[in-house]
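Novice: Listed after this line are the structures, all set down as structure tokens.
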Structure I
Amino acid sequence: MKGPSTRLDVSVERWPLKVPFHITGHTFVALEAAIVQLERDGAVGRGEAAGVYYRKDDAPHMLALVESHRSSIEAGIDRETLRRLMPPGGARNAVDCAMWDLEARLAGKPAWELAGLKRPEPLVTTFTVGANPPERMAEAALAYHGARAIKLKLTGEAMDAQRVRAVREVLPDVWLGVDANQGFSRAALEALLPVLISSNVQLIEQPFPVGREADLDGLECPIALAADESAQDSTDIPALADRFDVINIKLDKCGGLTEALTMADVARHHGLDVMVGNMTGTALSTAPALLVGQLCKIVDLDGPSFLRNDRTPGTVYANGTVWCDDAVWGGAGT
């Protein structure tokens, strides 16, 4: 379905991180974000995407994909048509979020209202500690003053047990989760489980590589298991329902707020809890994810905290919570 003509602008922005960030198989030093801007009738909508690093979904790829659909986007297609036109990933996310932002400003209604959600509230978020030597991870966890939830990046190494113990020792009361980013083997997870249980870890995220989900079969694990890389969009969820407890929704993975809201509905239909996560991003990507967070049991929206600087206005972290004013994105009016 086509609507009024729209002007499309695309660009890349580079946002340096405070320090290099380490996870299984990757080290990040900066965010290179694809920015989409849509203008119609004097109103401007913006969207930001970091892409999906493990799918080689980087800024040049995202911009090229958006450009390949320029004529359709400028012809004024709607969000449902966009879902059929572009594949899941960062490019569609940036366009989809720009469409929501533009629609809110043209309609004079905030995006949360257009989405049929309640007025958003600040949410308790996890703060992520990269994979490093145990003493450094303990220091990094303590540096999140006022944090109520911490997520540890683990790698499948024997050192993981020390990493978990070190953080739990200095923060005995916070909610604690771990994220393997596909880095565990079945044997490594079984060896680590007693430590995770004794340390009161509440979540294990994406323990095994995509395609190895059957390795979970028969595993006695009292800790909730979350699918991240295994759950790219809503079509992946039905096959995961018997092996996972939680679906991690990321707008860059699934291709935007429109698909993210669908994922939340599908996950809950299959009896799964939902969490919202993010790649590294500025407030412009956190704001739409925060709307999804209103539907989630677990919120992991600490991306801007890794940047040397955020946008103005930016993401607000206070007392362990995350918040973005709708002046950042999705606000009513021009």
Structure II
Amino acid sequence: MKKKIALIFGVTGQDGAYLSRFLLSKNYEVHGVKRKSSSLNTTRIDEIYEDVNSAKFFFLHYGDVNDGQSISQLILKIMPDEIYNLSAQSHVAVSFEMPEYTFSTNALGALKILETIKNSDKKIKFYQASTSEMFGSTPPPQNELSRFYPQSTYAIAKLAAYWLTINYREAYNIFACNGILFNHESPIRGETFITKKIISALVKIKFKRQDILYLGNLYSKRDWGHAKDYVKAMWKMLQQKKPDDFVIATGKSYTIKQFILFVSKKLGMKISWKGTGLNEKGYWNQKCIIKVTKKYFRPSEVDNLRGSSKKAKKVLNWKTDYNIHSLISEMIDHEIKLIQSQVDNYS
């Protein structure tokens, strides 16, 4: 039986790494696209190359969604059955500082891929990584029928790509799906994302390798799941008879402060709080270890995101293997192993 061919833009990111492993387990030939840079930036997918069987069917290419010609050439050369567009400038805070680059990458990148698919002789299925940030200030629970009200250039660009995906689906009969994914984390999450930042910092503080954790809004609420569960949903969308859009979420949300409580409890660190607003501080063993700073507040805040995945559960038969506590445990274990390996290297 001929292997299906998948092409993943943004393969070196968290989702790209997990999706690659998942597709290889489904007997796919996987092609990943990464931007050319001075650093290799392949640590998340190095394990695939180390697995002799997987490496035979995993191929890495250089490309950039901001370069339409290179995107077109890659797609027409590989002629995949499925394309997953996970490539993005994915930091909301950075989008306020680099709005033009963010919009070009997140919106026009999707357009360039869709244009190539439209002009291809092959029926290529397309997955667009949309985001819960598109809902912005719309009250929860948010589902496929909720109003979009984006609060950042990142979210606005993602919303443009969302509508481009629908437009090309309807205008050109392309099998194109939007996955509106709420926050999803893992041990290989980027260091600047809030869950990774909190867990990494608290583990380091416990092991006396860091003194203070600086945070922004402690009371914004997010719906956190595990990336392993969410990449399965991406794949399931492209296996349906008809293309459609789906919200992928756990249906439960917690504040940043609650997340800290979950982490500190698993680490055996009893944190007490004093003060309010910018003066609120977290203490452990009578020492201040958490401070709030204006630096990490966004120009426009998204206060409460909580998704409803009723449609995905019914249509895709999608379900989760992780909850917030098993996710945190896995992330903590990973951080502790990193510290222990550093100790071993220096001993």
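Bear in mind that the values in this text are calculations on the coordinates, not laboratory data. Just so it is clear, the structure is predicted and the values come from calculations on it, not from any experiment. Cβ atoms are built from the backbone, for glycine too; each structure is taken alone.
Novice: To which of I, II does the computed value -12000 (helix-only ellipticity at 222 nm (-39500 (n - 2.57) for each DSSP H run of 4 or more, over all residues; to 500)) belong? Can you show the working numbers first?
Specialist: Details: I: -9000; II: -12000.
Derived from the structure labelled II.
Novice: Separate question: As an exercise: FRET efficiency 1/(1 + (r/R0)^6) of positions 88 and 280 (r between Cβ atoms, R0 = 30 Å, to 0.05), calculated from one structure in I, II, equals 0.40. Which structure is it?
Specialist: The value was obtained from structure II.
Novice: For which of I, II does mean count of other Cβ atoms within 10 Å over residues 96-103, calculated from the coordinates, equal 15.5? Working shown, then result.
Specialist: Working: I: 25.9; II: 15.5.
Derived from the structure labelled II.
Novice: Then there's this: Using the calculated result 33, 57, 10, 0 for P(r) over Cα pairs in 20 Å bins from 0, in percent, pick out the matching structure from I, II.
Specialist: Working through the options, I get structure I.
Novice: For distance in nm of label points 7 Å out along Cα→Cβ at positions 104 and 288, which of I, II scores largest?
Specialist: For this comparison of distance in nm of label points 7 Å out along Cα→Cβ at positions 104 and 288, the top structure is II.
Novice: The value 56, 36, 30 for Cα extents along the principal axes in Å, for residues 56-231 alone was derived from one model only; which of I, II is it? It would help to have the intermediate numbers written out before the result.
Specialist: Working: I: 56, 36, 30; II: 58, 43, 31.
Clearly, the read-out refers to I.
Novice: For which of I, II does relative contact order in percent (Cα under 8 Å, 6 or more apart), calculated from the coordinates, equal 16?
Specialist: II
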